[in-house]
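Every number in this text was worked out from the coordinates using simple rules, so none of it is lab data. A quick note: this is a predicted structure, and the numbers were derived from the prediction, not measured. Cβ atoms are built from the backbone, for glycine too; each structure is taken alone.
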Structure 1
Amino acid sequence: MYNEHTKEVSQRTGKKDAILIRDGRILDPKNNRDEVGDVALLDGKIYAVGTIPSNFTPTVTIDATGKWITPGLIDIHVHLREPGGEHKETIETGTAAAAAGGFTALACMPNTTPVTDTEAKIRYIKQQSRYSPARVYPVGAMSKGLAGEELAPYGEMHKAGACAVSDDGKSVYRSDMLKHAITYAKMFSLPVLCHCEDKDLAAEGAMDESAYSVQRGIPGIPSISEDIDVARHIAIAEYTNTPIHICHVSSAGAVRIIAAAKKRGVPVTAETAAHYLWYTHADVGYDTYKKMNPPLRGPEDQEALLAGLISGSIDLIASDHAPHTIEDKDGGFDTAAFGVVGLETTVGATLPKLVHSQKISPLQWVALHSTTPAEVLHVEGGELSPGTVGDVTLIDPNKEWTVSADAFCTKGQNSAFLGETLHGKAVLTITDGEIVFREK
């Protein structure tokens with residue numbers, strides 16, 4: 001796939017060059033490495049890091065002066081829409097967007113049409129993505145049809161390649177079902193990715209419940225709809241001693257509940273997304289490109305999320321990439337679809353908020369986007385150790401660019417960041433030892 005303006009993205013072909021990346025800043029949290037040096041790849045694997053053996057003969061040499069050399073970024077929360085929503089996104093366009101954003105792997109959510117809740121549907125996604133520029137890990141549904149009434153066949157889905165289970169987009173309403181789902185997933189060591197929302201409190205809300213929602217006459221979603229359900233999920237995880245992962249945390253209350261649970265030793269991890277670090281409910285107006293679920297909340301929530309990322313209460317950042325057609329977002333705010341795209345803007349949006357503002361170190365930033373997601377999903381990558389998978393992202397941390405939907409690889413134009421000037425960009429992505437994206 002090719003964009004004549006700025007980008008070149010290609011499918012994997014199986015041809016693996018001997019690649020030498022020279023004179024970049026190597027950032028590898030797994031090995032606590034932060035130094036300027038070289039990285040060599042051979043036969044799809046990391047061959048050497050730092051000092052390269054003299055007998056290594058590269059077929060491709062890349063000058064990384066002034067750039068970061070990181071393990072390939074991993075996005076734990078993506079909606080690829082295929083099957084059934086190919087008018088919004090396909091595996092081809094979604095993984096091209098991932099590679100252009102610096103992601104070498106992603107987990108795709110099961111709220112497709114039909115729902116990804118069987119072995120055959122997992123196999124379909126694996127088959128369709130076998131040559132994709134970013135590795136695709138399908139997430140199977142927690143319940144059949146996302147209905148919350150009957151468990152999906154976890155063992156069969158796991159055997160077919162499911163990396164986790166989730167009913168993302170919905171919370172499992174019945175606590176007995178949630179308990180069964182969590183304990184069943186533990187039998188297969190499947191991570192459980194939890195969408196936490198009390199549907200009775202959220203009701204027909206469309207933005208954060210606040211003075212702004214009242215002023216605009218828009219039904220509100222109170223932050224306690226998230227807090228209460230986070231607490232419920234954690235209580236069940238604590239009772240069953242089973243790990244869970246909380247998706248798209250947006251509220252200060254949820255951060256406090258997660259932090260307290262971690263202090264008690266509850267096996268819980270959590271993510272947030274770049275848009276929650278940039279915008280608050282004051283920025284929404286009637287802009288449907290700033291409508292997502294959970295919604296943008298208040299400045300105190302944003303401060304809590306930043307503090308949570310610094311303290312470790314929030315473990316990682318995910319895009320919650322949710323492409324929609326223009327028609328989905330047209331019309332009234334109340335009826336417009338929830339969700340925004342984010343694969344191609346996450347790097348440029350999080351670097352200024354976290355690293356350039358000196359809230360966290362570059363090494364911590366890489367952990368949020370690569371090392372920890374790999375650990376949560378139990379997948380390869382997230383490190384630059386010799387012999388491990390050859391997934392590498394080259395980042396220009398100071399590249400300034402303006403977000404334009406015309407330059408996107410994703411089909412979705414519904415970015416909250418349209419027109420924003422971001423600082424930092426992936427300029428080269430290597431998946432499985434193959435260069436799949438290069439900024440022109």
Structure 2
Amino acid sequence: MTVEVFAVGGYGEAGGRNMTAVRVDEEIVIFDCGMSLDKSLVFEKDFQKASARELRRVKAIPNDPILRPHRSKTVAAVLSHAHLDHIGAVPKLLFKYKCPVFGTEFTIELVKADLRNEIRYADEAEDIMINLYTVEPGDEVQISSKLRLEFIPISHSIPCCVLPVLHTPYGAIVYACDFKFDDNQIIGYKPDYKRLKQLGKEGVLLLITESLRVAEEIKTPSESVAREMVNDVLRFADEESEGIIVTTFSSHIERIQAIADTADRLGRKVILAGRSMGKYGRIAEELGLLNLPAGARIYDRPETIRRGLERANKEKEDYLLIVTGHQGEPGAVLPRIVDGELPYRLTEEDSVVFSSSTIPSPINRANRYVLDTKLRLKGVKMFKDVHVSGHAGREDHRLMLRMLQPEFIVPAHGDPDMLAAYAELATQEGYEVNRDVFIMFDGTKLSLPL
């Protein structure tokens with residue numbers, strides 16, 4: 001009777017590298033395999049061309065040698081959703097485990113897109129193949145004689161997010177990274193409260209849960225609130241602006257849909273600009289998740305981005321741009337526009353809308369400070385925080401705890417303060433630190449006291 005948790009990445013940091021492994025007796029299941037977005041920004045080499053060793057050294061991907069003795073015992077890997085801090089390291093690491101990799105269609109298609117950009121997969125050699133399998137919410141997959149995976153639909157800030165559940169002889173293990181409770185989400189899945197409550201009655205051994213916003217004493221607002229915010233701000237900006245630029249998360253398909261729909265109602269043509277905008281937007285369109293207005297264009301290559309912005313610059317009042325760069329990251333479209341590297345000239349008559357929040361890391365905060373300062377110097381009108389989070393607030397977490405009633409809890413995906421805040425919530429609900437709530441950090445291992 002052995003259940004062990006390996007904190008491979010995302011434990012003690014808020015910026016990514018999410019990867020957890022669970023050992024049940026002699027079998028291993030991996031949950032997520034993400035990259036650190038801010039560490040990859042300062043990495044000197046092209047991420048796709050870099051080796052796993054180089055990326056581990058700068059803490060851009062999970063430090064998975066802790067799992068080396070167990071590679072041959074890995075029976076499955078599960079991807080909860082398609083954010084890069086959960087799937088970005090798949091091409092670098094998962095081929096070594098020779099196991100099936102499960103995810104929903106949107107997630108798997110985005111992984112395939114990343115694999116196509118990796119040099120090592122160009123020759124399709126047998127020893128580097130990754131076997132990808134698409135699942136639907138509610139599916140169950142028997143991965144060994146003792147272990148079964150279930151995929152419970154949940155809402156988040158990206159389509160087709162699930163809570164993977166590993167059913168073991170000792171109880172269920174629920175991986176809740178990431179989630180929020182949103183009953184008004186239009187694109188993607190809604191939470192399956194009935195199944196979560198039923199699972200709690202059946203018996204949950206362990207809950208592994210995100211902790212990014214657990215310190216915020218709120219129930220995270222619905223995306224329907226963001227839709228109203230977008231509509232209100234863009235209508236206001238349209239009255240007093242020539243050019244309007246909106247920057248948001250490329251993966252937030254529902255938000256992009258809301259921005260594009262509002263632009264269409266205002267009579268402005270929509271342009272999506274940026275490499276990641278192209279990747280997420282095109283796949284979402286192909287799968288029927290994103291329906292852009294007639295005449296909308298996606299520009300994701302350097303030459304097409306330049307041509308598209310040059311055209312929009314001549315008739316600013318006719319266009320609304322949805323671009324990358326909301327974190328101020330160098331190389332993204334908005335910072336390059338601000339620095340004069342792209343042919344769209346900002347003036348006092350233009351507005352920039354940030355439909356995003358700043359991801360809490362020192363690099364992101366510094367990049368945003370620089371970007372905001374440059375925009376102010378140009379006299380551009382700025383509208384910030386036109387956004388609601390995709391992460392659970394304290395009351396979302398409390399509801400999840402009460403529905404699942406887990407025997408043990410491991411908070412993840414958070415810095416030390418966030419992990420401690422989750423432990424505080426758990427103590428309010430009758431749990432005790434180091435008895436049934438365990439704080440872990442990258443590179444550590446926990447054996448549950450069964």
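Assorted remarks:
- In this comparison of 1, 2, the computed figure 0.97 for Cα Rg over 2.2 N^0.38 Å is attributed to 2.
- Parent structure of the calculated result 22, given that relative contact order in percent (Cα under 8 Å, 6 or more apart) is the read-out and 1, 2 the choices: 1
- With helix-only ellipticity at 222 nm (-39500 (n - 2.57) for each DSSP H run of 4 or more, over all residues; to 500) derived as -9500, matching label from 1, 2: 2
- Mean count of other Cβ atoms within 10 Å over residues 79-86 derived as 21.0 - corresponding label from 1, 2: 1
- Sorting 1, 2 by distance in nm of label points 7 Å out along Cα→Cβ at positions 71 and 87 from high to low puts 1 first, with the largest value.
- Entry that produces 23.4 once mean count of other Cβ atoms within 10 Å over residues 103-110 is calculated, selected from 1, 2: 2
- Which entry (1, 2) yields the derived value 19, 16, 14 for semi-axes √(5λ) of the Cα gyration tensor in Å, for residues 287-358 alone: 2
- Answer label among 1, 2 for the case where distance in nm of label points 7 Å out along Cα→Cβ at positions 311 and 391, calculated from the coordinates, equals 3.0: 1
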